[in-house]
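Listed below are the structures to be examined.
Every number here is computed from the coordinates shown, using simple stated rules; none is lab data. Treat the numbers as computed from the prediction; the structure is a model and nothing was measured. Cβ atoms are built from the backbone, for glycine too; each structure is taken alone.
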Structure 1
Amino acid sequence: MIAEVARSIRENVQKVIVGKDEAINLALVAVLCEGHILLEDVPGIGKTTLARALAISLGCTFKRIQFTPDLLPSDVTGINWFNQKKQEFEYRPGPIISQLVLADEINRATPRTQSALLEAMQERQVTIDGVTHPLPRPFIVIATQNPIELEGTFPLPEAQIDRFLVRIAIGYPDEKEEAAILERFRLSDPLPELQPVTTNEEIIHLQYERKLIRVEDSVRDYVVRVTRSTRRNPEIELGASPRASLALFQSAQAWAAIQGREFVIPDDVKVLAPYVLTHRMLLSPQAQLRGRQPEDLVSAIVNTVSVPVEG
C-alpha cells in the first residue's frame with residue numbers, strides 16, 4: 001500500500017523534476033514520518049519546484065514564506081486584529097497555517113523570526129496572545145538554505161536544526177538530465193498542470209501504517225549504537241541527540257515501506273544515517289582544521305559499528 005502510493009507520488013513529481021530519485025524518496029520518507037526537511041543547495045537547482053510539486057501531488061495546502069532580515073514573527077504566525085464591526089479581536093492566520101510550508105532561505109531571517117517556527121515545527125501549533133491555534137495535519141516544513149552565499153545570514157541554532165528530520169542536497173543534474181530539463185520546459189512549465197495523486201486523509205493513514213513496519217530488537221539496537229557512536233568519536237564535539245535516534249528509527253521504517261518491505265534491515269539504517277545525523281553533529285575544531293566532513297565521519301561510523309546478522 002505505502003510503496004504503491006509512494007511510487008505514484010514519485011512518478012507525479014518527476015513530471016516536473018527530472019531524475020533525482022534519491023531526493024524525492026527522502027522527501028517521501030519525511031512525509032511518512034511527518035518530519036521536516038532542510039534543503040541545502042545552491043540557487044537554481046529546483047528546491048522550490050520540488051516543494052511545490054510535492055505539495056500538489058499530496059493534495060496539501062501550500063504556502064511559501066520568503067525569509068528576509070526584516071521579516072517579523074507575526075508575519076509567519078499571524079496576528080490578532082480588532083474587528084470594529086464585531087467589536088472584538090479576531091485571529092488573522094499567517095502563512096504557517098498550512099499543511100506544507102516552504103521557508104525559503106530561512107537563514108536570512110533574524111533568530112527571533114526563526115524561533116517563531118520552533119513551536120510550530122515541534123508542537124504543531126502556534127500561540128498568539130496566549131491563545132493556541134492547532135495547525136492542519138499533515139504539517140511539514142521544507143526550509144531552504146544557500147550554503148555558498150553566507151553574507152548577511154543568521155546560522156540556524158542547534159535547537160532548531162535538530163528539529164529537521166533530514167537534510168537533503170539535490171545536486172546538479174548530469175548532462176542527459178539537463179538536456180531533458182530543457183526539452184521538458186521548452187514549450188511550457190509542467191508544474192501548473194500537475195494534479196494530486198492522493199489525499200490528506202490517505203497520507204495520515206499511511207503515516208499510521210508506517211509505524212507498524214516491523215523493527216527487530218537487533219536492528220533497533222543497531223540504530224542506538226550508530227547514534228551513540230557519534231557521541232564518543234573524538235572528532236565530534238557534539239554528537240547526535242536521542243531525538244536523532246528516534247528520527248533514524250522512524251526514517252528507516254519509512255524507507256523500508258517505500259521499498260515495499262514490511263520490516264527494516266540494517267541497510268536501511270545505513271542509507272538514512274548520513275541524511276538524518278550529519279546536520280545534528282558539531283565537529284571539533286581540530287577536525288574542522290583537517291577538513292573533515294560530517295558525511296565522512298558518519299560513513300566511517302556505520303562501517304565500523306557491528307551489523308546485526310540473522311541467527
Structure 2
Amino acid sequence: MKIGIVGTGSVGCASAMAAAVRGSAREIVLVNRTRKTAEAVATDIRYGVPVGRKVDLIDGDYADLENAGVVLVTSGVNEKTGGATDRNDPQGRLRLLGKNAEIYRDIVPKIVDAAPRAVLLVVTDPPDPLADIARETRPGATVLSAGTYLDSQRFRVHLGRHFSVDPAHVEAQVIGDHGTAQVFLWSSARVGGVPIATLLKKRGENLKDLRERIEKEVRYANITIIEGHNASQYGIGIVSVRIAEMVLKDERAVIPIGSFHKKLGVTLSLPSVVGRGGIIDVLEPELSDEEQAGLENSAKILKAALERVRVQ
C-alpha cells in the first residue's frame with residue numbers, strides 16, 4: 001500500500017507525521033515544489049520511524065507517485081497567508097479559491113499522469129470547489145474532498161465536552177461545505193442513542209444557547225487555532241490520513257465526506273460509504289426543513305464561487 005502526499009507545508013507535514021505514526025501505508029511518498037523541503041521533512045520523520053510501525057518514508061517527484069492508492073493534495077495558499085482569517089468575512093475559505101485553483105490546474109495533471117488509478121483526496125482549502133476544479137482539469141479522475149469530516153469531529157468533541165462524555169460515543173455530523181455555510185445536523189445528534197434535545201431537557205438547558213455557542217466554536221475553529229499557532233494543521237492531517245486508510249483498506253466506512261452530487265451540481269459532503277473505489281455510495285439522511293434549506297444554500301454558495309474562477 002502506498003500513499004502520496006503532494007505539498008509539504010504545515011498540513012502536508014502533519015499528514016505525513018500522522019501517516020507514519022499510524023502506519024497507514026507501507027510506503028509514503030512526499031512531493032513538493034521544492035524537492036529539498038520534501039527531503040528535509042521525510043528525513044526528519046524517518047529518524048523516528050524505527051520506534052514505530054514499519055514504514056518507508058521517501059521524498060520524490062511526481063513520477064514516484066506511480067502505483068499510489070491514494071494521493072493527498074495539500075498544496076496551495078493557506079488561510080493566514082491568503083487572508084481568510086476574518087470571522088466576519090462571509091467568504092471564509094472561499095477567498096482562497098482563485099489562487100489555489102491556479103495551483104491545482106498545474107499540479108493535478110502531473111499527479112494523474114503519474115498515478116492514474118489513485119484516489120485524489122483534496123485537502124487544500126477550500127476543498128469542495130477545488131475538488132470540482134481537479135475533476136474538470138482531469139475528467140475521469142476519482143476525486144474526493146476532505147469535506148466536513150473534520151468539522152464533524154469538532155462537533156463531536158464540543159458536544160462531548162459539554163456532556164462530559166467521550167466524543168467517540170457522540171453521534172453528530174456536519175454536512176454541506178467545509179466553510180461558513182456548513183450545516184449542523186442537530187436533529188439527528190445523539191449521545192449513546194439519546195437525542196441531544198432530550199439530554200438538554202433533562203438538564204434544564206436550552207438547545208438554542210448550546211447551538212449558538214457550539215456552531216460558532218466549530219465554524220471558526222480554524223481561525224481560533226491560527227490565532228494561537230499560525231496554522232490549523234494537526235486535526236486535518238489526522239482525519240485526511242484516516243480517509244486514506246479507509247480507501248486503501250476498502251473499509252466501507254460511513255463518514256461525511258465531499259464528492260460530486262449531480263442533483264446539487266457541486267462537490268459537498270453527505271454521509272458516504274468510503275472504500276477502495278472512493279465513494280461507493282452516498283446516503284441521504286433525513287433532514288429537518290431548516291437543514292434541507294441549509295444544504296441547498298451551501299450548494300448555491302459553492303456554485304457561485306466556482307463560476308467566478310472557471311476558465312472560460
Structure 3
Amino acid sequence: MIKKKLIERFLVEPGSKVNLKEYSTDWTDTEEAKELGKDAIKGRANEILQKNREELAEAQELLYASDTYSVLLVFQAMDAAGKDGTIRHVMSGVNPQGCQVFSFKKPSDEDLDHNFLWRYAKCLPERGRIGIFNRSYYEEVLVVKVHPELLERQKLPPGKRDDDFWQDRYKDINSFEKHLTRNGTLILKFFLHVSKEEQKRRFMERLENPKKHWKFSAADLAERGFWKDYRQAFEDAIAATSTKSSPWYIIPADRKYVARALVADIVTCGILDLNLKYPEVGPDRLKDLKAAKAQLESE
C-alpha cells in the first residue's frame with residue numbers, strides 16, 4: 001500500500017482554494033521522485049496496482065456480502081487524461097456482476113425535462129455494488145459553465161446565470177452527495193490532472209497511429225481551445241465540492257502508471273476503511289447448514 005502521507009498530498013482539503021498550477025501533473029518530476037528514479041517508480045507502481053487489484057477483489061466480495069454500503073467512483077478530467085484506461089486497469093480484477101460503468105454523453109430530451117441531477121441519480125449503484133461515473137453530474141458545472149449556451153436547452157425558469165447561479169449548483173451537488181453518504185454510499189472523486197503538453201502528445205499519437213484513429217474527435221481539439229476556461233471551472237468546482245465525506249483527489253496523470261496505482265490504492269483503502277464484515281449466521285441457519293453438510297457427506 002502507498003503511505004498515507006503521500007496519498008494525503010493529492011487530497012483537496014474541504015474549504016481550501018484550488019490552484020491547479022500548484023499540483024504536479026507528473027509526479028516522477030518531483031524532487032522526492034527523482035531520488036528514486038523513474039524506472040524504480042514504475043516498477044513499484046505496477047506492484048502496488050497488482051496488489052490492490054487482489055485486495056480490491058476481496059473487498060468487493062465483502063461489500064457485496066454485507067449488502068450495507070455502495071461505492072461511487074467519479075472520474076473527471078480534460079480530454080485524453082486516461083479515464084478509460086485507469087478505470088479498466090484498476091477494476092480489471094473485480095467481479096463484473098458487482099461493478100457498473102456509466103459514461104454520460106449529450107443529455108436526451110427526457111433528461112432535459114428533469115432537473116440536472118436526475119439522469120445521474122438513475123444510475124447510482126445499489127447496495128453491495130461499485131458504480132463508476134466516467135464523467136458525471138460535474139459536467140453540469142464544467143462543460144456547461146464553459147459553454148453557458150447549453151443552459152438554453154435545460155428549460156430553466158427565468159433568472160440570471162451569474163456567479164450565484166453556479167454557487168447554487170455547487171450547493172445542490174453537495175446536498176446530493178451528503179444525502180447519498182448518509183444513506184450508505186462511499187463517494188470518491190478523482191480529477192486526473194494532465195498537462196496541456198501531454199494532452200497534445202496523446203492527441204498526436206491518436207492521429208499517427210491508425211489503430212487509435214477511432215479515439216480522436218475533432219470536438220476534442222475544439223475543446224482544447226478552451227483550456228484556460230476549463231482549468232478555472234475545475235478549480236472552482238473542486239474547491240466548492242471537496243468535502244470530508246465526499247473528497248476530491250487531484251491525481252497526476254501524465255504518467256499513466258502513477259495515476260493507476262494512486263487511484264487503485266485510494267479505492268481499496270476507502271472500501272477497507274468501511275470495516276465491513278461478513279453477515280453472521282444465526283443458530284437456526286447454522287443448524288440448517290450442518291444438516292445440509294451431513295446430507296452431502298452421506299451420499
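Could you figure out which one of 1, 2, 3 the value 25.4 for mean count of other Cβ atoms within 10 Å over residues 129-136 was computed from? Walk me through the numbers before you get to the answer.
On the way: 1: 11.6; 2: 25.4; 3: 20.9.
Only one of 1, 2, 3 returns 25.4 for mean count of other Cβ atoms within 10 Å over residues 129-136, namely 2.
A value of 16.9, 49 for Rg and Dmax of the Cα atoms in Å, for residues 73-248 alone, calculated from one of 1, 2, 3, originates in structure 3.
Looking across 1, 2, 3, the calculation of relative contact order in percent (Cα under 8 Å, 6 or more apart) that yields 35 traces back to 3.
For the read-out volume of the Cα convex hull per residue in Å³, a value of 164 was computed from one structure; give its label from 1, 2, 3.
1
Upon calculation of distance in nm of label points 7 Å out along Cα→Cβ at positions 89 and 257 from the atomic coordinates, which of the structures 1, 2, 3 produces 0.8? Source structure for this number: 3.
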